[in-house]
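Throughout, read-outs are computed from the coordinates displayed, never taken from laboratory work. Just so you know, these numbers come straight off a predicted model, no measurement behind them. Cβ atoms are built from the backbone, for glycine too; each structure is taken alone.
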Structure 1
Amino acid sequence: MMNESVSTIMSDKLISVGPEDSLLKTKRMMKAHQIHAIPVVDEDNNILGLITPTDMLRLDRLHKDYENIKASEVMTTKLATLTPDAKIGTAAELFLEHLFHSIPIVEEDTKKLLGIVTSHDVMLYSFKKEYGHQIL
């Protein structure tokens with residue numbers, strides 16, 4: 001059931017920030033686009049890190065300070081990534097094993113960001129495979 005490629009469920013219309021962007025800008029973008037993880041990329045769209053609400057909580061700084069904090073100071077840099085041909089089951093296993101909710105999808109031999117898969121994407125995929133339609 002989960003042998004399809006993650007490319008079939010990944011989001012490829014990405015919202016991202018640069019390493020020099022402020023945490024305030026990052027937070028506003030996350031809120032405006034209703035996303036829970038935002039990739040930090042360089043000028044060539046190579047992934048440098050990921051920022052989540054958990055990263056902001058760990059920072060333990062006042063909201064008024066967010067304008068003076070760079071994305072690069074907050075982002076998580078040790079990331080699990082997958083390539084577009086990785087299986088959905090592999091993404092599900094990573095989510096279950098490491099308890100995170102977003103996996104960047106990158107080109108095979110580079111860090112070029114192509115998309116992102118979330119735990120919600122995997123749940124929705126599984127639900128549609130099982131039921132094919134809403135049940136409520």
Structure 2
Amino acid sequence: MKPPERFPPDDPQEWINRARSNLAMAKSRIPNVYLEDLCFEAQQAAEKAIKAVMMMHSIDFPYVHDLARLLKILELHGRRIPDEVRRAARLTRYAVVTRYPAIGQPVSEQQYTEAIEIAEAVVHWAEERI
């Protein structure tokens with residue numbers, strides 16, 4: 001399988017490509033992989049998709065995992081955030097807490113399904129804007 005075309009790191013298309021890659025990994029359901037790790041990939045997909053939109057509009061962004069903060073920055077720059085994208089804030093916890101043993105509870109199947117649905121919605125929203 002051929003990897004996606006590469007673009008310069010300051011090109012929003014490259015950020016969307018990376019978001020799609022993270023989303024594909026999140027949906028992979030590889031045996032012996034924790035759902036927490038797949039949810040981390042879902043969070044990364046949403047984060048990179050949001051940052052792609054920010055780049056598209058020449059909005060500087062901090063290198064943080066807080067998706068609510070990133071969406072707020074977009075709003076402050078006059079961008080409307082739909083409710084289904086606003087749900088991305090729920091993914092922030094997967095950026096750190098669930099990545100390490102004994103810090104949080106294991107992710108349930110329902111939480112994993114929700115994380116995938118949210119990440120898909122955010123990536124789709126970003127793709128429409130790039």
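Numbers at a glance
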read-out: When mean count of other Cβ atoms within 10 Å over residues 16-23 is computed for each of 1, 2, the largest belongs to; value: 2
read-out: Structure from which 13.6 was derived, mean count of other Cβ atoms within 10 Å over residues 80-87, options 1, 2; value: 2
read-out: Winner on distance in nm of label points 7 Å out along Cα→Cβ at positions 24 and 48 once structures 1, 2 are ranked, highest first; value: 1
read-out: Label whose coordinates, when distance in nm of label points 7 Å out along Cα→Cβ at positions 32 and 56 is calculated, return 1.4 (choices 1, 2); value: 1
read-out: Structure (1, 2) behind the derived value 12, 41, 32, 13, 3 of P(r) over Cα pairs in 10 Å bins from 0, in percent; value: 1
read-out: With distance in nm of label points 7 Å out along Cα→Cβ at positions 40 and 112 derived as 1.5, matching label from 1, 2; value: 2
read-out: Parent structure of the calculated result -9500, given that helix-only ellipticity at 222 nm (-39500 (n - 2.57) for each DSSP H run of 4 or more, over all residues; to 500) is the read-out and 1, 2 the choices; value: 1
